[in-house]
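Structures for review follow.
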Structure 1
Amino acid sequence: MPSSASRRIAAALESRTGPDADAFRVAATVVAMWRDIEGQLTPIIGQGGVTALYGRSLYLAGREFPWIGSPAKSVAATLDLTALHGALALQSSAIATEGGAALLQTFHTLLVSMVGGALTERLLHDVLLPSSSGDAASNPTT
């Protein structure tokens with residue numbers, strides 16, 4: 001049974017992509033959500049902290065979705081969202097949605113393990129809110 005957090009992540013992703021979204025739109029939406037996460041967390045844990053957690057999330061989610069990519073061998077200064085967008089856009093819409101949601105859920109789980117559930121929910125509250133307009137992916141460039 002999916003957790004409350006995974007249901008919320010899936011709902012936020014689905015509401016932001018809109019009905020019948022293609023893989024490119026799903027990719028743009030997932031990237032937009034990562035930009036939101038980066039914006040929320042960078043002032044708190046720094047760019048290096050966000051990048052490290054993103055890399056760990058890629059590694060862990062990549063076990064189930066090998067196509068999603070892998071973290072850079074060297075320590076990157078920023079998130080490589082262009083590579084993520086490309087990997088997601090090459091999949092079917094359903095697979096891109098499943099992989100994107102799994103990556104976000106993995107990040108959420110890692111953050112919970114570090115700072116606890118209540119603080120994670122406060123930090124990611126705005127990111128996980130469903131969008132009524134689907135505007136999060138209106139800028140598909142990465």
Structure 2
Amino acid sequence: MNFRYANENDYNYIQENDIYLAQGLISMKIKNNEIILIEQEKITVGWLRFGYFWDNIPFMNMLWINEEYRSKGIGKEITLFWENEMKNKNFRMVMTSTLSNEDAQHFYRKLGYKDVGGLLLENEPLEILLIKNLS
């Protein structure tokens with residue numbers, strides 16, 4: 001498994017596959033090294049996209065792994081890779097969120113993330129906010 005930051009050559013892949021990312025933000029996210037691609041044998045099998053909560057806490061916005069590559073430990077590997085990258089940039093904590101009706105909440109808790117709150121939007125399940133200290 002190989003992890004690398006996306007570059008402009010990956011623009012079309014991101015545009016076609018990350019349906020939750022506004023098209024106008026793709027180039028900025030690439031330029032700021034906020035998208036990490038997951039590759040196996042030079043085939044992109046997923047990505048991790050992040051930003052910054054309050055402009056100073058790395059916040060994982062999206063972790064996507066293609067269906068046929070799930071449940072093989074790739075999610076854990078890319079998350080730990082990202083956490084290490086953030087720690088090397090002197091961040092002391094990271095955040096993410098997941099819907100209360102998604103299994104991802106259990107995945108993050110197993111990796112040491114703690115529930116710190118939630119967001120309730122109209123006609124949506126509770127969005128659980130999670131943090132992890134990197135110290």
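Please treat every number below as a calculation from the coordinates, not as lab data. As the structure is a computational prediction, the values presented were derived from the model and not from experiment. Cβ atoms are built from the backbone, for glycine too; each structure is taken alone.
Side notes on the structure shown:
- Origin of the derived value 1.9 (distance in nm of label points 7 Å out along Cα→Cβ at positions 22 and 94; candidates 1, 2): 1
- Ranking 1, 2 by mean count of other Cβ atoms within 10 Å over residues 30-37, the structure that comes out highest: 1
- Entry that produces -7000 once helix-only ellipticity at 222 nm (-39500 (n - 2.57) for each DSSP H run of 4 or more, over all residues; to 500) is calculated, selected from 1, 2: 2
- When relative contact order in percent (Cα under 8 Å, 6 or more apart) is worked out for each of 1, 2, structure 1 gives the greatest result.
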